[in-house]
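Structures given as structure tokens follow.
Taken together, the values in this text are just the output of simple stated rules run on the coordinates, not laboratory data. On a predicted model such as this, the values are computed, not experimentally measured, just so you know. Cβ atoms are built from the backbone, for glycine too; each structure is taken alone.
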Structure P
Amino acid sequence: MTAIRKPVCAHKRIVIKIGSALLVDRASGLKTAWLESLCADITELRQAGVEVLVVSSGAIAMGRTVLGLAAGSLRLEESQAAAAVGQIALARAWSASLSTHGIVAGQILLTLGDTEERRRYLNARATMGELMRHGAVPIINENDTVATSEIRYGDNDRLAARVATMIGADLLVLMSDIDGLYTAPPHLDPEARFLEIIETITPEIEAMAGDAGSELSRGGMKTKIDAGKIANAAGCAMIIASGKSDHPLSAIDTGARSSWFQPSGTPQTARKTWIAGQLDPSGKLIIDAGAETALRSGKSLLPAGVRAVAGDFHRGDPVAICDAGGREIARGLSSYDADEARRIAGCKSGEIEAILGYSRRAAMIHRDDMVIT
């Protein structure tokens, strides 16, 4: 199938990753004018109906400038201290720049476990979704104040790809100091060819990746290729583009050079395939005929349609959904622990708070977390 490249503004939900070197200058600190131009681009996308999330590097770079730390590698404690200072400054900068366009920014700090452990994954995704429903732009970064080498992503390229798959984005844009993928590092090889469209990430494509380009960035082309593999497998397209000029997002749609990585499917199909084929059910929900009809018409599973609960599972665990005869008809991620599910089975959603003593989601399994098998 021939790859079809869509304009940035033609997508529904976009994750934009910003590299540290684009946002922070070692001598002068935050590049305020550049950030303001980017926020103007984000505003245009929002006005076109596009949902936008930002994965922003720069906390350590900003913090080390404020603290006056010497150039070169930092010890872990120095990095964490720089991040603690820089995160405040970074959040303030994003909030100030977006607010001039009437847009609210919401800060989210993630560690690896927030996307690897299903319960935390669901909580993080729900928070991002709620922010977007209220018109805010989530500004996401790795929580460098507590992350160590054993539990960190190591770069924000892969973090951005995880976020994109988590929230079902259809485009990931990696803004960098390079304008795309070349067959070899262009600053070392004058014969290096630029690749505009990458239909599949092959071993040959992976071999073209280089290392990190500056001390402000932990990522290089290798991490961008890794990000492309994560995003493309989940049905999300990816663009690598230069962010050196002002208005870098609008520049992509007006002809600036960039590399397009073709997705393998759609976000919904990829995620539901993952639920159906790669997770072993931790429990079982027996539902009635009315609930089965609702599920097959695309509805969520409500507690009222659940007749029995089997197994010991936790919120976010995969469970099988079975008809009265015990035949599996669907699979999904439970919104409740097993003991909670047993207590509210057969009850109306409006009764959940009275039964459990606290308010939770109305659906036992939301349709976005379910696949008919």
Structure Q
Amino acid sequence: MNYSIKIYEENSIQIQINSFIGKGGVAEFHLMASVIDPCLPFYIQLERLQKAYSAVMQEDEIRKAIPVFRRYFLSDAVNQADVIMEWECENAFCPLSIVQQPPLNGTKIALWTYLQSNMQVQTYDNGLFEAAHNGYRHLWNGSAYNKASNSEYQTRLLFNDYVMQLMSRHCTLARNCIRTWFFVQNVDVNYAGVVKARKEVFMTQDLTEKTHYISSTGIEGRHADPNVLVQMDSYAVDGLQPEQIQFLYAPTHLNPTYEYGVTFERGTSVTYGDRRHIFISGTASIDNRGEIVYPGDILQQTERMMENICVLLQEAGAGTEAICQAITYLRDPADYLVVKQYFEKHYPQLPQLIVLAPVCRPGWLIETECMAIIPVEDERYAPL
């Protein structure tokens, strides 16, 4: 794993670049782009970010890679999302997630892009984006939504549509879906509907506490349309053998989520012949009884959260140095400086964005999700 930080466009854009090249020949890159100067108006922030992104894409090691997923974090989606879409329409299509989760450095926009080389890509009429290589089909979807009457019905329809999308590609939710993200408007009010709908849909799809669930993040996030209460991003893989998937539990530090009424996995690892992908769900300061640890103390909650993440990564054979992308969510923007200083001191090379987004339980002040990659050599499976 190679990590670097580069500054572009009149010293106003910072891009964290994380790369992994395995023996299978597929190179992977995560670009985390942030604006440095919060005083610039939105259109200049976006223009400089676009130029910096284009400059990175011309670099020798990256220019052959293609984006397979991209997410924008905005301060005011109602006034900004349409401008983003105008620029995106001029680029080759990739699954796009746009969510109002303001960057906490005071700027108006940040960007995470995931790129891979040697992929054959295809977009289907039902909205799924496929990136295929070496017998594996990676299926991405971003910013799925509908306008049903409440968060429960919106979530139910999102899952129903997604199940049908997967079926059209000869996949199922239980066998192929690796990761979901739910962005919930007014999470303190609307998350209960998401939980209820997800649990009931999962029962129909053979996703139970005796089988498994799906790694996920459920967090505050707004769509540009105020009638959209829930939007969903998703990732599935076809071509895996069941033995390639491992669910992560860390029972010394965390409890099964169903014990407090929700249905997601703490983490999932996927082993290929040349590497292992590790997906850590949104993780907070919680113990193995499902209780909040250090209520009201942002620093201690941050420490416990990272301890939990470390134990989950260790279960998959990785450490924090393997993290290639992380998003940290804060409930209170007043906690930003404390959290930023903590990460700079203890995890100075963590590729990360910190955004404003209340967690699904009010007592949790902070949550982090991440992806990690480690090299492996497993002749049972094809390389990525």
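Among the shown structures P, Q, from which was the value 27, 25, 23 of semi-axes √(5λ) of the Cα gyration tensor in Å calculated?
Computed on structure Q.
Which of the displayed structures (P, Q) returns the greatest value of Rg/Rh (Cα atoms, Kirkwood Rh), for residues 228-315 alone on calculation?
Working: P: 1.24; Q: 1.02.
Biggest value here belongs to P.
For which of P, Q does helix-only ellipticity at 222 nm (-39500 (n - 2.57) for each DSSP H run of 4 or more, over all residues; to 500), calculated from the coordinates, equal -11000?
Label of the originating structure: P.
Out of P, Q, which structure matches 18.0 when mean count of other Cβ atoms within 10 Å over residues 196-203 is calculated?
Only one of P, Q returns 18.0 for mean count of other Cβ atoms within 10 Å over residues 196-203, namely Q.
If percent of Cα pairs over 16 Å apart, for residues 132-251 alone is computed to be 65, which of P, Q is the source?
P
Which structure, out of P, Q, was distance in nm of label points 7 Å out along Cα→Cβ at positions 76 and 124 calculated from, if the result is 3.9?
It was calculated from structure Q.
Matching task: 1.01 is the computed value of Rg/Rh (Cα atoms, Kirkwood Rh), for residues 84-171 alone. Pick the structure from P, Q.
Q
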